[in-house]
Structures are given as C-alpha cells and as structure tokens.
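Please treat every number below as a calculation from the coordinates, not as lab data. Everything numeric in this text was worked out from a predicted model, so none of it was measured. Cβ atoms are built from the backbone, for glycine too; each structure is taken alone.
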Structure I
Amino acid sequence: MPIDEAAPAPQWFTDAVGTPAQEHCLEVDGARIVYRTWGPEGAPGVLLVHGGAAHSGWWDHLAPQLAGDRRVAALDLSGHGDSDWRDSYSFDGWAAEVHAVALAAGVTDQLLVVGHSLGGLITAKASTLFPDVIDNILIIDSEIFHPDQIRAAQTGGQSVPEIRSTGRRFYPSRDDLLARYRLVPDHPCYTYAKDYVAAGSVVEESEGWRWKFDRTFGIDLDHRAPMPDPDATVTVIRSGKGRMTAFMAGEIVSGLRTISRIVTFPEAGHHVMLDYPLELLAEIRRAIARPNP
C-alpha cells in the first residue's frame, strides 16, 4: 500500500525527535568527529552510521526508541554534519572513526552497528578492521558501486581540482537552500521526516548558507566495495525500489562463514528510514536479538 506522503507527523515521531541527546566529540586522525548518545551508560550498544551527504540526525526518530535498554550512539562521519572535513576520504578512515566512536561512546557491549547506503559499506569495512569490537552488523540498501559512478555524481562533469576548490557552495538564504533539497535517488516518503532531516542538513556561515557535507567526499574512494568480515553476524535490508539489487545483497553475504539474513521491503525506496521507519526499527530490534556466531 502506498504511503501517505502528506500525513501529519505522528506522536511517536514528535516525541522521538524531541528527546534530548548527549553531545560529544573526539579527534580521529586529526579531525574532530561529533557524535551523540542516548540511553543508559553501560547498557548493550547500538551504533548508527548515516549515508553519503547525510548526517546523524537521520536517526533522530529511531535512536530514542532503541535507547530504553540500550546505549545508542550516532556519529557524523568526517565530511558530513558537524564533523570536520578532510582533504580526502577513504573507507579505512571512516571505519576508524566508527571504531573510535564505539569505544568513546561506551557502546561496545553486545554491539550492533547499523549502516545505511555508504554507511553500510563503511560498517562492512569496520567489521574487517576491528572484528573484536564490530562483529554484528546491519547493512541497509548499500549499492556496490564503482568510483567512476561517484566521480560523475560528485563532479557533475567538472574536473577534480575544480570540484575540490568548490566543496562549499553558498546560497543567499536558508529557504533558498532548503527549496533545493532532494533525496538522491528521490522517492515517495513521509514529508514530515524528509523536512526534519533537510532542516538539519544546512548551516549558516559568513558567506551564506551551505549544505553540511563536503561535495568531494566520494572522489577518492576505492573501486572495491568493502565486504563484511567472514565471521561477522550480518543482516542485509534491501529496498525493493532502492539501489541495492538482489544480486548485490547476495554478493555482500557470499563470503560469510555464518548464517546471514536478507530482508526485502518491496515498496520501500532507498531512504527506508523516511518511508518505512517503524518496519526498519523492527528489523533493527531483530538484529539486536540475533546471537553472534
């Protein structure tokens, strides 16, 4: 059944995004990384990793609902949100940020790491680099891509030096910038959820208003999409109208020595937390309950 895009925000959503979080930061390889936490210290952990050109606020309507008996953290990857930008970005570097935040936030007990899109690939990489900490992961509609695709999307046909020099593009007003906000790829979703994440995607500086992400973040990424550690517990969520094909989902789990779980939301778009948030929340809870091998 199609969702009602114009439906008013339900009370559960309003309550969740109104739940205060603790704000933190730490330094990872010379960059200031910002993250937030919900829930009791010392409880089993959940770490939420956003996608490309997004930020930790994409999880604000889900994180508090997991925090009753869990310690939940969500970070802004470098080049995104309120974290610092770098000269270049890599899966290894972002994975190191995920690991550092897991340790600093105190979420390593029975940890589940959830990654959406680009964040899912980063989560897979983190499981191979830090298997002692990150061994239960949930990957949401992550596309297995080639860097030429990202280069084309990020540069819009410009040369790399040119796009690097214009990582910040300014607009005259907040309203002008928000009027340009689009999901990539675009798809039907709850407008109240989309408007919420859009509002957290902009910032004002002396030159004007800009997006909270570095437009060059994808230029240097390795063409080999990271795969999970073979001994990790892996759940894959695929959106039927998203970017991950059934073949891609199978490729992600093909090297595992454990039993994986693949779930398809047939009518969901790529940004499943904006069109099927409660269904996604239910699958995150199922992944939490899965025993590690």
Structure II
Amino acid sequence: MKLNTTSLATGLIAAVVTTSAMAEVTVQSCDREVTFDTPPTAAISNDVNLTEMMLALGLADRMVGYTGISDWNKLDAELPELSERYPSKEVLIGADADFFFAGWNYGMKVGGEVTPETLAPFGMKVYELTESCIHVGKEQDVTMDLMYNDLLNLGKIFGVEERAEELVAGYQAELAEITAGVDANAEPVRAFVFDSGADTPFTAGHYAIPTAMIEAAGGVNVMDGFRKSWGTVSWEEVVAQDPEIVVIINYGELTAEDRMNIMRDNPALANIRAVKNDRFVVLEYVEATPGPRNIAAIRRLADAFHGE
C-alpha cells in the first residue's frame, strides 16, 4: 500500500490549525473584546482581591508577581511584589509580563500611563475587573454575578474553566443557603458603608460591590441613590438617611475602632440609629472588594443585620 504523504501532510496541518483555533479564547473586558491565542504564562495582578482570585484558581505558577498590596494589606503567597502601589508601565514591562489583571481604580487610572492601550505595544494583554467598568462608562447592575464573571473569564483565559466553574458553583450554593435564612418579608436593614474620611465620608455607592453584598444579606445601602462606585458624600446626607447599622471597611493606618470613633465623636451623628445603638460591623478591605472572600463576608453581614 502506497502512503499518500501529501494527504498526510495536509491532514497534519489541518489538525494543527484546528488545535490552534480551539485554543483561541475571546472574553469581554468592559467595552473591549480580548482574544488570547494561548494562555498567559507571565501574569501580574494588582490589589489583594484580584490576586486572591488568581490564587483561588491555582494560577500562582503562571504569575511573575503582583502589585499594589503591601501598602495596606498582606498576601500569603510565594510571589514577589513588584510595586507597593499602582505599578508604572516600566515595572510591568521590566517583569516581562504578558498579562495584567487590574481594574479602573484598581491599578489603572482613566487617562493614566498604565491602560490596555499603553500596554498593548509591548505584547501585554489586560483583563479589567468587571465591577470597575463603570469608570469607563459601562453601566451595569451590581450583583455578585460581577465577581463570578471575573472568575469564569479568568478560567477561560488560563484554560482552567472547570476549576472556575466549580468555584463559582460553590459560591452560588453557599450564597443561596445564606439568603434562604433571611426573611424575605422583613424590612431591609438600612446600612451605611464607611470607608474613611472624618470631614467628608468616603463610601460605597450604587455601583460598588458592597451594595450587592448588603442586599444579599437582607439589607439596603442607604447610599444606593449615589450613582457612583466609590466616592465622597456629606455627613448631612448620612444623617438624612438615618442608617440602622454602619459597615466599617478596615484597612490602612486607621483601625476599625478609629473609624467607629470618628462617627461616635461627631455630634451631628449622635441621633442616627446606628450610632445611638452602637451598631457596627467590620469588613476587611479584601472582603469588601470583588473576590473570593465576598460570600463569607455576606454571611457575617446577614448575622449582624438579623442577629440579636
């Protein structure tokens, strides 16, 4: 039997092309589509919550480092921190990175030196944190699906879809169990998120993930009408909303107790129910930003909202 080498060669080429096509993945990143021919092998993530997403997916061996954490957080990982705060373009290029997982106000600034456009000429692709897309004009309902979306997209990008799907399914099941324990007929607990600021409070608005977390726990963010992600409001607005409980975000030099005392010591806040009844619940920064710790934090919020 004579072997048809031409047909064999053609078949091998077709197989290679098919394999390559199967390996190509396109995901939506804010208002862009990003295509990956092969999974990244030299990734960098910014901020502790984004880095924990990468680690939860078992991607440490695909990373060359992380940025923007040690200034106020700690990370338990055998990876180098390349920059304590937002990285410069030179830091990312110098690490020979091929992928940057960041977000707007999570390592990138609109109009700044580090953006998907400025990194593209160096062969570095960027995937943007979904919650942060509001900063580039993409309005979206804020639910826990935003965090799930990032895990699933990272799973596709790195070829670990099964691991991502298992993680998300676990989080969804745990969240369903938490929400099942909340009385759907009860009035939502009115909560205010206090991040920082003695003179003018910095808080979570309509598009920030704590709003979704509070709702999942059976509450309502009293600043839901503040049509921003995070931003500054006035204490007069807080007084007008009369929250029943305050969610303290704990990070940086000020302790959670320091933040509570800012509110306790402000005479204008003496009569709001949260201060009068000394009702505070503390979330760590990594729990109040999109990431793997959100679901456990929702459970703690639900306990604080509805417990005795």
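Largest in mean count of other Cβ atoms within 10 Å over residues 228-235 among the labelled structures I, II is structure I. Kindly point out which one of I, II the value -11000 was derived from, the read-out being helix-only ellipticity at 222 nm (-39500 (n - 2.57) for each DSSP H run of 4 or more, over all residues; to 500). Of the options listed, only II reproduces it. Please state which of the structures I, II yields 1.8 when distance in nm of label points 7 Å out along Cα→Cβ at positions 132 and 204 is computed from it. Structure II accounts for this read-out. To test your reading of the models, identify which of I, II gives 15 for relative contact order in percent (Cα under 8 Å, 6 or more apart) when calculated. So the calculation was done on II.
Can you say which of I, II returns 21, 13, 11 when semi-axes √(5λ) of the Cα gyration tensor in Å, for residues 36-123 alone is computed? It must be structure I, since only it matches. For P(r) over Cα pairs in 10 Å bins from 0, in percent, the calculated result is 6, 25, 30, 21, 10, 4, 2, 1, 0, 0, so let me know which of I, II that is. Derived from the structure labelled II.
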